[in-house]
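See the structures that follow.
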Structure P
Amino acid sequence: MRGIAYGVGVGPGDPELMTQKAVRLIRENDVIAFPGREPGESVAYRIAAAAVPELPQKELVALNMPMLRDRAALAAEHRSAARLLERYLNQGRNVVFLTLGDPTLYCTFSYLQHFLEADGYASEPVPGVTSFCAAAARLNTPLAEWDEQVHIIPASHGGGSLPDGQGSCVLMKPAGRMTELKRMLKESGRRVMMVENCSMENERIYRTLEEFPDDPGYFSLIIARK
């Protein structure tokens, strides 16, 4: 029988936010895949290793996941990574792919999942604490109440305005667009806050637009409430 590919969300950064199921699957399976070239370079791996000390003794599979704008080139990298995982699945071994946050939200695992399922392999996302829920908790603010809506926006991909209505807009990974985003956020009249490296050792919290840095880190997230 073929193995199963698990996309395991390790949460936003704090190892204590990993789910019991995530920890169990890592402990029960020998093949652990992670995005990156070396374990120490992978944030997801470092989070999981802090919660599962025996992780370095597992069979570790590094998957090159470059940040590319060329969708054809990116698909080729994902196709290659999926084929590598299929070698282990063909041996009847499960593979646990470690990913930040949740594997169903802007996650590399979903791309691997498409290729794996097209080739007839079973896959299963294992949910984790999302960065925006963790950020809202750190900011001590609700994301939505009563009939309010929550909009999740990939800020790195553009967009010139925020949706109307009460509730929250979550801008994921705003680095590289801060000048434009600051203007848009100011015009929106919303109360804005930002968390950089949420729940990690180098976490930074900004509670007003004026505090926002011009060049935040890659793992930054903005919550705009109305």
Structure Q
Amino acid sequence: MKLVTIAGAPSAGKTAVTLHLIRQLDKDGKRSAAVKFDTLGTTDDQIYRERLGIPAIQGLSDYLCPDHYFVSNLEEACAWGKKQEVDFLFVETAGLCYRCAPHVKGVPAITIIDNLGGMEAPRKMGPALILADVVVVTKSDIVSQAEKEVFAHRISQVNKTARIVHVNGLTGTGVLHLRRISETWPEANALEGLSLRYSMPASICSYCTGETRIGKRFQSGNVEKLLLEENAA
């Protein structure tokens, strides 16, 4: 089984691109399954089951950081995928802040970004884009060719080794290129002992444990403050 992690901003087209890729894999006789990690709710697992008829489950982090929840449950998700006896297991993460990268060393990593996020978006996405093996760009069909090329160049500036693939999330145009790349991906071995490509944030302050009141006297743990004098200088 090949395990693949998929990250990206909200509404960038993560599920849409994955659906098109799975359809291509199905044409080649490859069976797939999907796991969707999110925060408060998702119907993406239903979309995978209803549109493609593949095994799919969801994991909701609720009050926990979704990235911490993801890494705490990735091994179990992989074990579930192997029980389904599939060729590919796609693990899609919640599209949230750009501090983390859910990608794992030795595991194929896709990050999806859309062409409408602005020219500074590739730089702002941080580890999720910088450490990806493949960067899929969506919504390129509604920008000019010049904007498309400049945006791709901005991606290559922050990630010099990633393969950049343009995919239309509505029609699936371009996903065949991604399908060819998938042939080079390695199969998943045991995840225990492997490392994340980037560390998770330190979630050990009072707000992480349920505090909602604002003010210094309600804050404890790992708390960072603005350096106002330096900012003024």
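Taking distance in nm of label points 7 Å out along Cα→Cβ at positions 79 and 199 as the criterion, which structure among P, Q has the greatest value? Numbers along the way, then the final one.
On the way: P: 3.6; Q: 2.8.
Sorting by distance in nm of label points 7 Å out along Cα→Cβ at positions 79 and 199 in descending order puts P first.
Figure out for me which of the structures P, Q the number 14.1 belongs to, where Kirkwood radius over Cα pairs in Å, for residues 119-182 alone was derived from the coordinates. So the calculation was done on P.
A short reminder: the numbers here are calculations on the coordinates, not readings from a lab. The shown structure was predicted, so the numbers you read here are calculated from the model rather than taken from an experiment. Cβ atoms are built from the backbone, for glycine too; each structure is taken alone.
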